[in-house]
Structure I
Amino acid sequence: MTKLLNQYIYHAVILLVIIAFLKACSSTRIVYTFVENYIHEEITFFFDLDEDKEVLLSQQISELVAWHRTSMLPMYSFYLNDIADKLQFGQYGAEDIEKVLADGRSIIEQTVIGLTPYASKFLINHLTDHDIEFLEKKMLKRQQERIEELSIPEKILYKQRLDRLTSNFERFLGNLTDAQVLLLEFYARETLGDSKTRLHNRTLRQKAFVRYLRTKPNSYELIKYMNKLLLQGHLITNPSYKAFSIIWIERFRDLLVNILAISSTSQRDKIIRKLRDYADDFQSVSGD
């Protein structure tokens, strides 16, 4: 469950990253067709559910997805159109990008605060010793898998990271210039160890979450705790992680500013079209 929630809030600009990962031929409607099954599979990985509980889980997931579709997609749509407007009017300097990222953080916070009541509704009925021990074992299994993924030589990790970055930026800008590729290469090198830092932080938060579940909180207490853990987790686990997050955001902001500063008119036009296409897609699927 914590893994699912973290996908919505992982660092301040994850909205942009999530959008970048969507393939050009994909649509929000197609994504929503599969998201309920994906969430169901993830939760059933972490919890030992019988048939009746799985039926109830499916109902709860449908409610969550319906809320997200109708309540959050219109906000995402407005946000993306606002970014497109800024680009169209040449507003992509450091202060402009800073504002975009701050607005993204605000939307992410609203997403988390909206999601945690649904998570609590499920978790409050799975606080037995067996449930918590099963969850803890599954978390450990995922952690070990991730450790193995990050244990390959740095040269390979760097290439994988650079390939992902290049693919994501090309999806929005089209072919990159040599100067833009150099910026991505520098960023990939500077942030190569970030994944291990995030894994360590996630492990600490998961351990703290399991410890808290063992206190058998009520629904209100659980919602309050999850909001704090997901949005201000450094206050619970490792205060130094806040500094890491600030540095990460500053680096990503600088990367965006520098990439856009040397972008061509055709590249910016492509970004604007992509953002507006996603915004229209979100609005359409939301039902508004």
Structure II
Amino acid sequence: MKKAFALAAAAVLTLVVTAFSAPAYAQDKAGKELTLGYDGGVSAEISLLQPQEIYYFPVEFTQNGVLQPLPARESEALTLTLQSGGKGIATAEVVAWDGISYVKIKTDNTRTGQQHSSSYLLSYHQEGQRYEKSFTVRTGLRPASIGHVTAGQDIAVKGHMPLYTVRQQMELARINGWRPVTFTGEGWQFTGTLTAKDVVDFTANTGSIPEVKRFLAGSEVFYLSFPGGGNFQDGKLTIDVSSFAHRWEGPVYAYRYLYGRLYRVPARYDSENSTITLSITNLGRYVITDKQLPEATVVE
């Protein structure tokens, strides 16, 4: 997804300057520096880049004591080289947009609970001189904090810390006396007995699934998607569908979209409270609609 661009000046980071024809000291004294700005509140070197995101870090150059974004016309004089790592990164490149040069980083869908580091060298060639900026980005998700969880307490899932490791699940199960645990997010609530067989990622979004949207064109459809994973006993996922409830006049059906097919999910629709509760054992991508389909319908 395209993120908002921000050109707030970043704190000056470590600079390595190399000269072709002049001493490095002379270039340092000239005060020319190559840096990276922020993408909104995200720093390339400080922040943890999230999976399946696109980041645009403006390239900045200090000259004559003035820090300015590097013009788009200078993007051809920039080179970006991967020095180490690369896992968690789909693509990294220099791009020009709206008159400014950017380092564009697209992260992949790595959601294992591990964080990965990748180091890059950004070089700028100007009038026979080369200016370099080495930087490292980290990608991944932070495990949730469970230090203050008490027995029977609903656990609010935080978007920036949506992962629950196997060890954390075992601890939560112990705290709750091996009874079902309830997690809550924006517009959903999940209750289930933790089996601690895999990392659980409670990242959720309500964006449409393009191929399903085309297949069900003309139908009123609500989507809720998780990256998948986790394993539960007696799992119950309750979804707030109040934004769609007035569009459904008859029965409402729930499906899981998996490998190009729609599979019927046992569900109970509460029209009075505008919620639907799905019985599931694994998290996945769910489609709620008033259209009844045959089991394992192929989406074409």
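A short reminder: the numbers here are calculations on the coordinates, not readings from a lab. As the structure is a prediction and not an experimental result, all values here were calculated from the model. Cβ atoms are built from the backbone, for glycine too; each structure is taken alone.
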Origin of the value 0.50, where FRET efficiency 1/(1 + (r/R0)^6) of positions 73 and 193 (r between Cβ atoms, R0 = 35 Å, to 0.05) was derived from one of I, II: I
Parent structure of the calculated result 0.25, given that FRET efficiency 1/(1 + (r/R0)^6) of positions 57 and 265 (r between Cβ atoms, R0 = 41 Å, to 0.05) is the read-out and I, II the choices: I
Relative contact order in percent (Cα under 8 Å, 6 or more apart) derived as 38 - corresponding label from I, II: I
Which entry (I, II) yields the derived value -2000 for helix-only ellipticity at 222 nm (-39500 (n - 2.57) for each DSSP H run of 4 or more, over all residues; to 500): II
With FRET efficiency 1/(1 + (r/R0)^6) of positions 113 and 249 (r between Cβ atoms, R0 = 25 Å, to 0.05) derived as 0.05, matching label from I, II: II
If Cα Rg over 2.2 N^0.38 Å is computed and equals 1.05, the structure in I, II: I
